[in-house]
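Each reported figure results from applying straightforward, stated rules to the coordinates on display, with no laboratory input. Source: prediction; values computed, not measured. Cβ atoms are built from the backbone, for glycine too; each structure is taken alone.
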Structure 1
Amino acid sequence: MAVALLLAVSAAMLLGRSWTACDVGVNNAANSGFLLWLFVPGLWSVLLLVWVAVGGLLGNRPLLHAFALAVTLLGVFWCVLSIFWEGTATPPCPGGVPSWWPSFIPVPEF
């Protein structure tokens, strides 16, 4: 459960910082309200359901279970970031990438 919450909060922080840097949305208060009250609980619920589904499907194989959980949770994390990252192409960030984003990490997009 803690891993899912950590991933949800990390995604919200990353999105919030990129939206602020790229001047996306109405203002920081509106963006943070959405991220805090809707995005984090929603993503946490989805990640918990994925956690339970993977655990139920793989059963009692610890190494395979751990690997599948890591891959699946990170995949869902990346997909959610990609969906909400779409609107960041603004004048301060013409390519949709904030200036602080490291060049060796691909931008979350489909």
Structure 2
Amino acid sequence: MTEDMHPQVVAVLQQAQRLQSLMDDQLAKMNQQTFTAMDETKTVEVTLNGHSWLTDVYLEDGLLRLGAEVVEARINEALQNATAEASASIEADRERIDSVVAEITGEGEDVGRW
């Protein structure tokens, strides 16, 4: 089939395929990745999935006796720590993806000039 296509069309389709593969890989990573963090006292642990959704919360036995405000503050601290970890990972992924996209699209700079 590619024998009948213009070489520039083939090049664009190859770029599109590489971009699609890159996005599929990123989605698979996000579906498998987790970020777990604790509060400073290590009495609360939370886990976020690769989409930054809260998937698990662990409270140390007896923590609830300290009151709702203390528990809330510790959960929020653990969430902030997990979110910071997730954000750093997301930023690194963005930089990697931007670099690969620039490489892929840079290869075909002449493709758009028909």
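Using distance in nm of label points 7 Å out along Cα→Cβ at positions 45 and 101, single out the structure from 1, 2 with the greatest value.
2
When FRET efficiency 1/(1 + (r/R0)^6) of positions 37 and 93 (r between Cβ atoms, R0 = 25 Å, to 0.05) is calculated for each of the structures 1, 2, which structure yields the highest value?
2
When relative contact order in percent (Cα under 8 Å, 6 or more apart) is calculated, the result is 34; to which of the structures 1, 2 does this value belong?
It traces back to 1.
Taking -0.47, -0.96, -1.16, -1.23 as the value of log10 I(q)/I(0) by the Debye sum over Cα atoms at q = 0.12, 0.19, 0.22, 0.23 Å⁻¹ derived from one of the structures shown (1, 2), identify that structure.
Answer by label: 1.
Quick check on the output: 0.10 is FRET efficiency 1/(1 + (r/R0)^6) of positions 5 and 77 (r between Cβ atoms, R0 = 41 Å, to 0.05), derived from one of 1, 2. Which one produced it?
2
Determine which structure produced the value 0.50 for FRET efficiency 1/(1 + (r/R0)^6) of positions 21 and 53 (r between Cβ atoms, R0 = 35 Å, to 0.05), calculated from the coordinates; the candidates are 1, 2.
Source structure for this number: 1.
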